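These are the structures, in structure tokens.
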Structure 1
Amino acid sequence: MFDSGFGGLTVARALIDLLPAEHLVYLGDTGRYPYGPRPLNEVRGFARQVGGLLAQEHDVKLLIVACNTAAATGLEGLKALVGVPVVGVIEPGVRSLAKATHSGRVGVIGTVGTVASGAYQEAATRLAPQLDLSCAACPGFVEFVERGETRSDQVTVLAERLLAPVREAKVDALLLGCTHYPFLARTISDVMGRDVVLVDSADETAFEVRRLLEGTALARDSAAGPGTHRWLSTGDGAWFQRLGQQLLGPELREVEPVTWP
């Protein structure tokens, strides 16, 4: 699994809890985060590079793109490159959103790249055409999370400004369309109001992985004992370990460095 930084740890947490027997390798591309403001073609190149490394050097049986911006660049080319099933977070997120709404008026917030890509709009049209979808880009949210600053006055002021479009749309369910955003859930909920259900795609993505593995030769036998967890970072490993433990928990121990040629 990979993400531009720490956001994918929400998916990692869900996977560890749901599939404790599975081995997990997580790569946080913190040396090049955030992906959100970058051109999608550049992010697509990053995804192919990271996916290729995980497939070739770690012999993965399944790849999870735990980054909405990277998933928004399209997964078909990545599947052909790595030769294993690839799971993104966009389709599971839309399915969760459709289950959570009562009014049909829903929102998605994400990075500039994710929202501009139209990936959520396309997925909603295909999977849940009954939804009335409003989208809003939230530049700056990722940087607050990466600094470990999730409850400051500054992030609240930013949230009030950036969430105005989805508040005005009177949505009753809001998808956190970036895996960093669940770490800001309390702030986002305060701004949106308690009547709005916040939807996190992490759990649904973990269920999707279970559906793909269950009953196949790819699934690891739970009788074999708990899986191992490896953590890789392209940036400052000490920082990744320190903040990652706060966000994920004690499973995040030693961080292995990755350098690009």
Structure 2
Amino acid sequence: MLDPYFAKPAGTAEFEAAVEGRTIADVGRRGKYLVFEFDDRNSMVIHLRMTGSITLLAPDGTANPGDARIYPVDGVEKHLKARFELDDGGEIRFADPRRFGRGFVAGPEDLESYFEARLGLEPLSPEFTAEALAEMSAGRTGPLKSFLLDQKGVAGIGNIYADEALFRAGLHPLSPGGSMKPGHHEALRAGIVEALERGLDLGGASIDDYRDARGDSGAMQNEFLVHRREGEACGRCGETIVRIVVGGRSTYFCPSCQKRLRRRPRRSRSRRP
């Protein structure tokens, strides 16, 4: 452990004792959390947050292009917070310039309750239907953009993919979450799935220094429909793409293609005279 902040609130010694000598049996994901399951059924969980990244160093020590984020030209370690040596000679490295990333170890029961309190439906799972989206958005008065970034509703959607999904669905980011009708629920579910699947196909978006575990860049940024395209023409209608701030996050949309819905009025109860 190179940075004790990575293992907070647990101590460095406690974290190291929990991972040392363990065998990684499987690697998975829940929302934005990476889960390394050990052979004793405990799991090491790493949340990359905004700037965290994991690179895998080959057993033969072959230089990994992704190390450019960790090592500057002079070879001095930069932003490296944790290093996990593997028994085959390879390494798992975690780097994080802003130090928001966290790691912890938990058993299956504790991990399940941890995720249940923080994460909603997986957007690429069969359970993520238009009906489920309608149920979780019902009555919400906050903006759709904020609704999509709330991990307790739909897990794993970040700022980029929220913008891209809303554009695909034709919905304005400031529309109240509870203003959608059944057709909007269908469109938004489809937009979310399409945006995420396209991102997976292209290896993510390397806007700044993002690389995957092998050091390769993603290409999603080359196909953004609205995100970071402020002032450019919409590829669908030609209108100028606009940037606003929603919930503290930069938000991009087409004011022509994306319809702003209004809050649906509550039905008043009829009274007998």
Structure 3
Amino acid sequence: MTRPLSLDDPARAELLRRRIQGKGFLRRFYGEVYSRYAESLSRCPGEGIALELGSGMGFVQERLPEVHKTDVLLYPGLDGVVDATHLPFGPSSLRFIGMLDVFHHIPDVGAFLSEAERCLRPGGRILIVDQYPGWLSEPLYRYVHTEPYRPEAREWRFDTTGPLSGANGALAWIVFRRDLRVFERRYPRLRLEMYRPHSPLRYWLSGGLKAWTLVPGAAFPVATGVDRMIARIWPRMSSFVDIEVRKV
């Protein structure tokens, strides 16, 4: 019997592509994130490189051809293999950095933020879409989800087992909520512009990158309306968060 590929094996690329492209609901979720990339990009300087970290088998260039697709794993179709903690770009050369469900996999987010501060042009932005510890999602992240989740961690770095298997699902909350004053002190040229929780249910209904899904693509508009209503009334029900950071 064939053994399943590890999470960190780039040979999973075709499987990931089929799940993202083949699950209509999940594809529309990704497309919505790329629309928010576009909104953030519209507020960035006109010159410089627009970069996505951890692109995997996503399809950002269908929506935003100018965005450079990168990942730490060698997936097909990338513009480059890039380690977020050692960005291969010169000072003030980037105008935008986007990442979807990537921040909590970076084993040293302090190093990434230092690199972002160095590489972003003044006025350049980072848009992070990541996990949020809501009333529903926190027990799922803690007890059901396969990735590590450690909100009690005192440090922003962790010993990693690999680019995808290694994680701390609480990192975005730790850096931009619990330790916000530490972030502000360490990175004086990076300003938190937005911290917006959202999407209580949709990603879970889609099944994410698992083989199953509970909803067809046609249900996306209705599910989105319900999700937004829930998040507006009870923000702590959210499962994801948009975090926008600007370099001054």
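Rule-based calculations on the coordinates, nothing more; no lab input. In this text the structure is predicted, and so the values were computed from the model without any measurement.
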- request: Given a value of 46, 26, 17 for Cα extents along the principal axes in Å, for residues 52-139 alone, point me to the structure among 1, 2, 3 it was derived from.
  value: 1
task: Taking 27 as the value of relative contact order in percent (Cα under 8 Å, 6 or more apart) derived from one of the structures shown (1, 2, 3), identify that structure.
output: 1
